[in-house]
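For reference, the structures are reproduced in the following blocks.
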Structure 1
Amino acid sequence: MKNGMLHSIKGRKMAYSDKVLDHYENPRNVGSMDKEDTKVGTGMVGAPACGDVMKLQIKVNDDGIIEDAKFKTYGCGSAIASSSLLTEWVKGKSLTEASLIKNSDIAEELALPPVKIHCSVLAEDAITAAIEDYKKKQDN
C-alpha cells in the first residue's frame, strides 16, 4: 500500500489505502437534496456498534436513471470513503443496476481492512434504503 496512512486504533496500526484517503480528504457529492421531492429517495442508516450514521440520497429521472447522488456521513474515514465512492458509482445507473452494488464491491475497491468492512455494509444498506424510499414515493 504505497503512500497509505497508518491509523492507530486501540494501540494497533491500520493502513488506509490511497483510495480511502482520497475519498476521505476530497469527498465527492457531499450534501443534501429535498427529501420531499418525489424524484428523490433517501436512505438513512446507522451502525450502533461504532456510531457511524450515513444518509444517502438519489435523484431519479423520468427514465428511471439515477442522475444525482448526495451523502452526509458522520463517522470514520472508511465510512466517508464508502459513501463518497458509492455516490460516484450509482450516477448514471438504473435502480436495478444500483441495487446490485454490494458491500464486497466497495470494500474491495477501497481495500478496506476487515475491521472496517461494516462501513461498506452501511453504504450497501443506504443505497437499498434510498431505492426503497424512492419506489415508495412512486407508489403513492
Structure 2
Amino acid sequence: MALAPFVIRPSVPWPEPWHTVALAAGLVLLGVGLVLALAGVWSLGDNITAVPRPKDDAHMVEHGAYRLVRHPIYSGIILGALGWGLFMHSGLTLVLVLLLFFLFDAKSCREEQWLAEKYENYGEYQKRVRKLVPFVY
C-alpha cells in the first residue's frame, strides 16, 4: 500500500498555471519527504527495526527528525507520495495518499501503545511532539 501512490501512471496534464505549480510543489514535497524519511532512519540509528515493536535494548529517540514529528518515516513517505501525485498530475495518486495517511495513522496508534509501555516518559513526549504533521497533528 505504501508504494501504490508511487506506481500510478500520470493522468492528463493539468491546465496552466496549475501544471507548473503542481510540478514545482510536487518536486519540493517529494524532496522534503525523502529528507524527512531518511532523517528518521538516521535518527533511529541502531534502534531501527523492520517490525514496529521497539527492540528490547532500544532507547527512546527524541532528537533529530523525532523533534518534529513522532513518526518521521511515515510522514516522509506521505509527503513524498503527495509530491509524486502532484508531480505526476494524478488525482488517483492523491486519493491514495489520503488512504496512506489513514493507514499510517492507524498503524502508529498500536506502535505508540508499545512505546508507552516501554518508555515511562513517552506520554510527555506525545504531549510535546505531534504525530505526523509538525505543529498540527
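The numbers here are math on the coordinates, done by the rules we state, and not lab data. Predicted model only: the values in this text are computed from it and were never measured. Cβ atoms are built from the backbone, for glycine too; each structure is taken alone.
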With distance in nm of label points 7 Å out along Cα→Cβ at positions 18 and 50 computed for every candidate in 1, 2, 4.2 is reproduced by structure 2
Value 0.95 of FRET efficiency 1/(1 + (r/R0)^6) of positions 42 and 114 (r between Cβ atoms, R0 = 35 Å, to 0.05) was derived from the coordinates of, among 1, 2, structure 2
FRET efficiency 1/(1 + (r/R0)^6) of positions 90 and 122 (r between Cβ atoms, R0 = 35 Å, to 0.05) gets 1.00 when computed on, of labels 1, 2, structure 1
Note: helix-only ellipticity at 222 nm (-39500 (n - 2.57) for each DSSP H run of 4 or more, over all residues; to 500) at -20000, derived from one of structures 1, 2, originates from structure 2
Highest-scoring structure on distance in nm of label points 7 Å out along Cα→Cβ at positions 58 and 74 (candidates 1, 2) is 1
When relative contact order in percent (Cα under 8 Å, 6 or more apart) is calculated for structures 1, 2, the one with the largest value is 2
One of 1, 2 was used to calculate log10 I(q)/I(0) by the Debye sum over Cα atoms at q = 0.09, 0.21 Å⁻¹, yielding -0.30, -1.22; that structure is 2
